[in-house]
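Quick note: the coordinates plus some simple rules give every number you see, no bench work behind them. None of these values were measured; they are calculated from a predicted model. Cβ atoms are built from the backbone, for glycine too; each structure is taken alone.
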Structure I
Amino acid sequence: MAGRVRATVRALVSTLAERGRRLLAEGKLGRAVPLFGAPMALGMALYTAFNFVDLWMIGQLGDASAALAALGVCDNVAAVAPIVAHGLSTGAVTLLSFALGRDDAASLRRIAWSSLGLVGVLGLVFGLVGLGGSEWIVRDLMRAKGAAAEEAVPYLQIQLGGSLAIFLLLQVTAILRALGSSVTAAVLLVSGNLLNLALNAVAIYGPGPSPELFAWGAPIAEALGVPRLGVQGAAWATLVARTLPALIGLALVAARCGAPTRDAWVGFRDEVRRIVRLGWPASAQFVLRALGVLALLALVNARWTSESDQHVLTAFGIVLRLESMVLFVGMGWGAAASSFVGVALGRSDVARAKRAAGVATAWGFASAALLAWLYVCFAADVVQIFDASPEVVAVGVEHAHALGWSYAALGAGVVLSQVLAGAGATFQSLLLDVVVLVLAIPAAYLAVLAFDAERVGLWHVLAAGNVAGLVLFGVWTWRGRFFRVPDEASR
């Protein structure tokens, strides 16, 4: 009986994978790109909802200003781990797409399991850093103060200490998407988000008082002996909610590519070198973006917060989550773009690769523009969901009106950066981002520290950086010299 079930599952996975391969390789782009990309964009949006859910539920604890400020610091530090994972996934996806375009099943298996081994090791390394270095990161590096720092240290230890879960989750979903199973990848991310919501209700509030919507969690917490963990409860819930979908994803990869065998690990070192060669620029690119955000957080902390007044940090932490939604939705459409571009180039169809890049960028721009419009028009309502303090809401509205309109440019620029990655031009993408950051971050510090600019001046500098990024990537893509077939692109 068990054998029949396994055979049925394998047959179903194989059928779905073949449909996905045909969609990537032969589908009409006007229909195929949104069919493939929309689930990925939605899945990435819901991935960011992990943080939104934590933020909102923590905000219901009562006087949660310090806790919300702590989340603003920690989540941007913890984001470095999935950003590194995403970069390595980019390298693996590029190679998988090329192999899929060639119908090379042996390479698919070898690349998939080599990439999983690589991210597994890195996840453990990041976990050790989180367990041993969170105190220094929060207090000395991020300059967090007072109650916010007290809440942030244990939260970051759990979040960063459990990096293996997010490394594996992002990698298995990237592999499934590269093989044509974008819906399955999105379902894993969505299911993890729903599980996070349920676990939050138990771990954050415990058997104590909670919002009426989550009152059902109290008896469960009491029965299981779970205390009221507050901020730490949100971290534990997120860790578990990432681990379970990651394990399911591993099983699905095994069903699609075959379980890891001795043959699959032959040439492991060579495959890891190829993945790292393509992936490290993508990792560095997004790490630089994250470090830029951390530099801005440190600037805001130094200029506009004190031991007793951290409302600007609280507001900035909230709006950064809104920005991360735009960024990750752009990464979703960018993931679709890189898959279409990689498969097309694997089939030596440069013209299709260019058309796919244009269609995916248009969808990315439209999605980001919608989010930007919602944020600008309803900024006060959005910020009040998380913190209704008048001073926090005022900063959020100020940020939206000065910066929110540029999110459309941010989303489209992210898609274009992934177009380059799909073509194997990850180093070119890194260099373009370095140019933007080298201009934007020093300009922000110069405006605030040298010219004593107010917050609005800082927001305007950042908005200009978003637009400059889109222009730079747009011009480079229009030139199109990086669109090459794999053998040429990998020399």
Structure II
Amino acid sequence: MHNYNVPIIKNLSENIKKIKEISGGSSDVLINEFVTGSIKCALLCCEGMVSTALMCELVFEPIVNIPAKKDSHELFNHIEKYMLMSSDRPKADNYETLFRLLNSGFAVLIADNINYALAFGIQGYASRSIQESSGESNIMGSHEGFVEIIRTNMSLVRRRLKTPELVMEIFQKGEKSSTDLCLCYMKDRVPKKLISDIKNSLGKIKLESVLSTGYIKPFVERNKFELFNSAGTTERPDVFCSKLIEGRVGIFIDGVPFAITVPKLFCESFQTLDDYAFKPYYSTFIRWIKYMAFLTAILLPAVYSAIVTYHPELLNSTMLMLLVEAEKNAPLSITTETVFVLLMYEIIREAGLRFPKTVGGAVSIVSGLIIGDAAVKSGFVSTPLLTVSALAVMSGFVIPELNQQITLLRFAFLISGAVFGLFGISLLGCAVLTNICATENYGFPFTAPVSPFSGSGMGDTAVRSDIKKMQDRNFTVEEYHE
């Protein structure tokens, strides 16, 4: 493993030779040698990472008109004191820092007989424009979503929180990728211990690269088995700002349009920004619809299978005869049928996700109309079972943030109900509830404000209180800290 944390060589020709050696002669590393102020210099940049227009206007034109200087130190002092060139002007005194800046879109100036380099931030690489978030749509809120460029994401937050209390700290992680990460928090709201604990957790990262939120989340979650994530993600600037105001800590990752928020509460999965745009009674109704949809998505196939197999006495005579008539020609058991239908759905869903968008619609048509209709008409799957499974799957769409947990718990409850009936479902439900209640992150209970109970917190959990009442709460998550 190479160590590039070595001082920059003073001799310009040897310095350039070393830079070419480290880069391996990469074609996108451009080295332009020239003379300014009677001093031999070289300007380095990475092709495609800098703005050509900005480089010509802010760097090329001013730097070639510098009057003669006696040595490189005087030249660099003149540039630092009397020439602006760019607002972001870091220095590099070793090759590791030099290449990190170079590969981040900086133009780097080196000179003969001096052992450090000047860098100018003139980034101009191609990026996706700000668009609506793909997974957190809303009706009456902002339609802006985070993009892959960390500086753009920081500006989206700063536009919404124009206060000096908002702190953004940039640092790098990833031995090979040197990915920029940004820690965001409101210094007057966030618990001091939470900030120090998160910084300690991030300090343990020794990865070669950081390419998605999945590389960072395990370090800011507890190292034990958790069914649900105790660190959240969002791609909406307004949601991110609301978390910061509540005393949470946010983490941006350069190249990823999702931000991490710590800690996360279970009730947040059922909340959207539209809840605060609608009337309180309607928002409360929608929130309870989501709670019921969550239970339906997980339990409905399991309860159906358990009742038909072990507890038919719970059904009235009409319902029982309908189910007997529908199931008598099915060649498989209720449980096997249900597992088959749910697995078929998961395969179809994955195919629709991974296929190009132009083909995704065809996948839905083929699967829904042809396969589903053929399975029912052939008697391979009964109509009531297909209806129950479809209702459970549709209910899961209401809470897309919990899709992973819903999918696996649906199968777990189904198998438990098939083996032990309603008793098995109740037993597994207790185990799941115990796991949820035991989940915490940095001392913040995952189930707050339900457990431990907080009357003020229930005003935005069980119901959605009026905004006039909520404005006097000055709520922060520190109230839930154990």
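When helix-only ellipticity at 222 nm (-39500 (n - 2.57) for each DSSP H run of 4 or more, over all residues; to 500) is computed for each of I, II, the one that comes out at -12500 is II. With Kirkwood radius over Cα pairs in Å coming out at 26.7, pick the structure among I, II it was computed from. Label of the originating structure: II.
For mean count of other Cβ atoms within 10 Å over residues 177-184, the highest value in the series I, II is held by structure I. Structures compared: I, II; top value of FRET efficiency 1/(1 + (r/R0)^6) of positions 113 and 425 (r between Cβ atoms, R0 = 41 Å, to 0.05), i.e. the largest, recorded for I. In this comparison of I, II, the computed figure 16.8 for mean count of other Cβ atoms within 10 Å over residues 89-96 is attributed to II.
Work out the source of 13 here, i.e. which of I, II gives that when relative contact order in percent (Cα under 8 Å, 6 or more apart) is computed. This figure was derived from II.
Starting from the value 14.1: which structure in I, II was mean count of other Cβ atoms within 10 Å over residues 169-176 calculated from?
The structure behind it is II.
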